[in-house]
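Taken together, the values in this text are just the output of simple stated rules run on the coordinates, not laboratory data. The shown structure was predicted, so the numbers you read here are calculated from the model rather than taken from an experiment. Cβ atoms are built from the backbone, for glycine too; each structure is taken alone.
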Structure I
Amino acid sequence: MSRFRLVVEYAGTRYSGWQIQKNARTVQGEIAAVVRRVSGRTDFELYGAGRTDAGVHALGQVAHLDLETKLTPPALRRALNDELPADVHVLSIEKVPRRFHARHDAVARSYLYQISRRRTAFGKPFVWWVKDALDLEKMRAVAARFVGLHDFRAFTDDEPERTSTRVLVDRVDVAEEGALILVRMRGSHFLWKMVRRVVGVLAEVGRGDMTVAAAVGLLGKASDVPARLTAPPSGLFLERVFYADGEADSPLRAVMRIELDGAS
């Protein structure tokens, strides 16, 4: 039995998230079904670095696969990609020691969120169109205050009594590219719905409907405000999972460029 590390990209629009669920189409389920077909085996384990919710995409989801096969990693990658649907693609496969664990060995994760400042005919599944003008300097002021070790209990549906809601956030960047506003969060881990709720709060501050102080005041206490402001899943991408042997972080770039031509 060999252990393989897979890096996978996918458009999550048609899926109910990464993790296998009963009576729902998921990315993990699609990959597992193809592994069964190409290997002829059912005694394998496929484990992802993290769950993504329904409609959320991934540029670099990492998974480990325990599988008995004579296929080399390049041959296995080709066989999987030949069978996978067009919106799921295995970028790389490599053999790794059995002690490697896709989730437990991860030291950080980064998410990218795309906000569009204009209506787009092509990018709708991959952006959140915000019609109002957004003040990026105010958004950056809040983003800077979210960096560090904070209690994000107001930004998740996880129960603080059962799961710690303290998260170490390494960075929150807000940048512009064409008609897009790009928000990147990198941290030790992320709570359920946390990134989308942070983005929703940033947008509310950018609109001028919430002060910087009020946004920062949401940290460390229970509140239903972030839940009401949750950004849609369409603009969210699991960008990268980091490991101790990983390379330096990559620049913040848009997944798809949308030019601002005066249209709205």
Structure II
Amino acid sequence: MAEASAAGSDRPSREIVAEALAAARSEPRLGPHFNPDHLEIDAAGVLTVEATVGSLAQKRLALERFGATPGVVGIVDRMHVEPSTPVSDSGIMDHLRRRFAAEPSFRNLRIQERRADTLVLVQDVLTDAAGEIDLEVADGIVTLDGAAPSLTCRRFAGALAWWTPGVRDVINGMAVEPPEEDAPIQIEEAVKFVLEADPLVEADEIRVGVRGAVVRLTGLAKSFDQRDAAVADAWCVLGVDDVINQIEVHA
């Protein structure tokens, strides 16, 4: 019996999967030992990947390499980041509640926590809300729903979720109302906003450039920890496929 091929491709599915894996392993930040728990492509060309990786950067890089493989038309993403410190779902939610409610840029947003099929109010607004954030945590995975007033707000909410200890993944399902057209300048604005919100980073010393979905960071940092924090912040922004780190460290 002939081996099945993915849609739109004359090559066997096994060959496409092998090429996708080779592409991921050719990325130095993943390396030859990158080994997903499950990697399979169906007849429609949809690649399913299950893996645990060490960082959000590795997750994004793997997904970008998989998606660029000829014959892959879609990805079912079941990749998760191994947290440095395990935290219970209730602990993650407690952190999210406090952080989101304390964030000044969210003061005009209604914030709610989903418990089973019920939404419990975390923060209300006195006048008409500019939007709404619904928080949910299950097995270390944070899901954000609701409606953000801007793309930057949506991306910033995702970054705050990624900053939370114990988080394995963030699914950002927030809509943007009114809708905005996305573009590299929107990613750049969000990266700058996230850098400014991080107390570990001197955002005034760092310049941000974006081409396509690739972020380039230049400028100065006073320590390697500050530099690494800025790079990690950029990776937290939804839509970023790669981060080029050209920040110089001057103590």
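Here helix-only ellipticity at 222 nm (-39500 (n - 2.57) for each DSSP H run of 4 or more, over all residues; to 500) was derived from just one of the structures I, II, and that gives -6000; the source is I. Quick check: 1.6 is what I get for distance in nm of label points 7 Å out along Cα→Cβ at positions 62 and 190, calculated from one of I, II. Which structure matches? Label of the originating structure: I.
Tell me which structure, out of I, II, gives 13 once relative contact order in percent (Cα under 8 Å, 6 or more apart) is calculated. This figure was derived from II. Computed over structures I, II, mean count of other Cβ atoms within 10 Å over residues 54-61 reaches its largest value in I. Have a look at I, II and say which one yields 19.8, 56 for Rg and Dmax of the Cα atoms in Å, for residues 70-181 alone, as calculated. Matching structure: I.
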